[in-house]
Structure I
Amino acid sequence: MTKPIRLSKHLADLVHCSRSEAEQYIKGGWVSVDGRVVEDPAHPVSGETVTLDAAARLEAVEPATFLLHKPAGFDAFHGPRPAAELIQAATRWPDDPSGVRLLQRHFHNLTPLVPLDTEASGLMVLTQDGRVWRRLTEDGDEIEHEYVVEVSGEIAPYGLRKLNHGLHYGGRALAPCKVSWQNEVRLRFAIKGAQGGQLRDMCAQVGLDVVAIRRIRIGRIALAKMPVGSWRCLPVGERF
């Protein structure tokens, strides 16, 4: 029986490339062992059939960022029903326009960003990309989020004006935001720096009960027509 060697060494010998190039091909998901894609350069091989995809390219693997349409009842960050569990190959939006070629490594070490209440649904972000993390944390309060809030009850006099400017939350005066009626039972909020529970509290201050909250936009990135429970990739270069 042949002594096992690292897949990267075997590939380098097989296709006459350097060890570093072999590792890059493997990490890029271009190498199969007995018909199964293997992304670990240290994977041991002895007599298996190793194949390099004819379309293989030497390019760095970019960290992934996923945009999820979180259903109500799932926890964005911590809790018994983490929304991150919905990020699976089977739940990718079939109409994902990103063109991103998925690798198994893209599903590892995803960090959820921009909080969303458990009872709320809509757009949330999970990423491996430090650039995205910095943008949505360090600059987070400067990025406008848009929500559709379904309400019941009778709004107080001048309630819409107060929602736009004039309310307090957590002991501080709230900055102006943009709130308008979408229809008879839905309000549209365009707001920066909203905290957990803030939209419900704002509505309560003007006599309204919240039935449902859905986030439909973060900065320039919109939820669009992506179905509940599905996700798409954020292409490199697309900015919040």
Structure II
Amino acid sequence: MAAERSTADILDAAVRVRAAARRATSGASGVDAVLAALSEVMAYDHASLSRWDPLRRRHTTLAGSYPDDATAYIEDRLHHDPVYPVLRSQDQGGLWLGDVPRHLLAASPGFQEVLAPLGVEDGVAQCLFAADGRYVGMLNVSTRGPWRATGPARAAVTLLTEALAAAVDPGAGAPPATATAAAPARPGGLSPRELQVLGELTTGRTNREIAERLHITPRTVGTHIEHILAKLDLPNRAAAAARAAAWGVEPVR
């Protein structure tokens, strides 16, 4: 059995992942190098980095080692899986397979039809968000047999999400666009969770209904709405819904 990586080794490997992500963002190298560097942070059997295409409403794999059927599921069906809303609702870190409630795994085609036949027993899926709150893609990592990621490795994956998001975001390496009167404002400092709540407001759902969809409490929803109105200087949730529509912010699917 290979020796456990020390925390210092994991941190050094995480630095190499960030460097690989910067090179991918600048176009100096491909995303494959990012996944190769990530394997030094934590050992895995399969992994992929995919980009979300908001026009086609599907993921596009930029680099990965999953079999074709698993890759097809990630690209075309994962965002319809019952586990996906839980994944999108994670404020900090990804969703580790060992932490998913059993009833959700039982209802998940992705686990029952794709991962389980591969012998996958653990792993992590991490939604990736740009600095302005846009959902830009996903990291998927799987392992056959017991999970081999230590606590420091798990923490490193969380800390690397910003760099990974930049690596898959097609606009991350582009120079800032010149603002025009017709261009919509960028989300005003809203967190990924606040953007999710903002998108839900376009449906007319109540706080309780939003809470059930995002797996949080109605009180937390109310607090997020207060923050949204304050940050965007808006008078009420109807105005917030109108702003969401203007920005193209949609509810979680």
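Where a number appears in this text, it was derived from the coordinates with a stated rule and is not lab data. Since this is a predicted model, take the numbers as computed values, not measurements. Cβ atoms are built from the backbone, for glycine too; each structure is taken alone.
Tabulated data
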read-out: Winner on mean count of other Cβ atoms within 10 Å over residues 36-43 once structures I, II are ranked, highest first; value: II
read-out: Computed 1.3 for distance in nm of label points 7 Å out along Cα→Cβ at positions 68 and 100 - originating structure among I, II; value: I
read-out: Which entry (I, II) yields the derived value -13000 for helix-only ellipticity at 222 nm (-39500 (n - 2.57) for each DSSP H run of 4 or more, over all residues; to 500); value: II
read-out: Ranking I, II by mean count of other Cβ atoms within 10 Å over residues 12-19, the structure that comes out highest; value: II
read-out: Of the structures I, II, the one that 0.95 was derived from, the read-out being FRET efficiency 1/(1 + (r/R0)^6) of positions 84 and 212 (r between Cβ atoms, R0 = 25 Å, to 0.05); value: II
read-out: With percent of Cα pairs over 21 Å apart, for residues 156-227 alone derived as 25, matching label from I, II; value: I
read-out: Structure responsible for 0.98, with Rg/Rh (Cα atoms, Kirkwood Rh) calculated and labels I, II on offer; value: II
read-out: For 2.1 (distance in nm of label points 7 Å out along Cα→Cβ at positions 52 and 76, calculated) the corresponding structure among I, II; value: II
read-out: Which entry (I, II) yields the derived value 14.0 for mean count of other Cβ atoms within 10 Å over residues 44-51; value: I
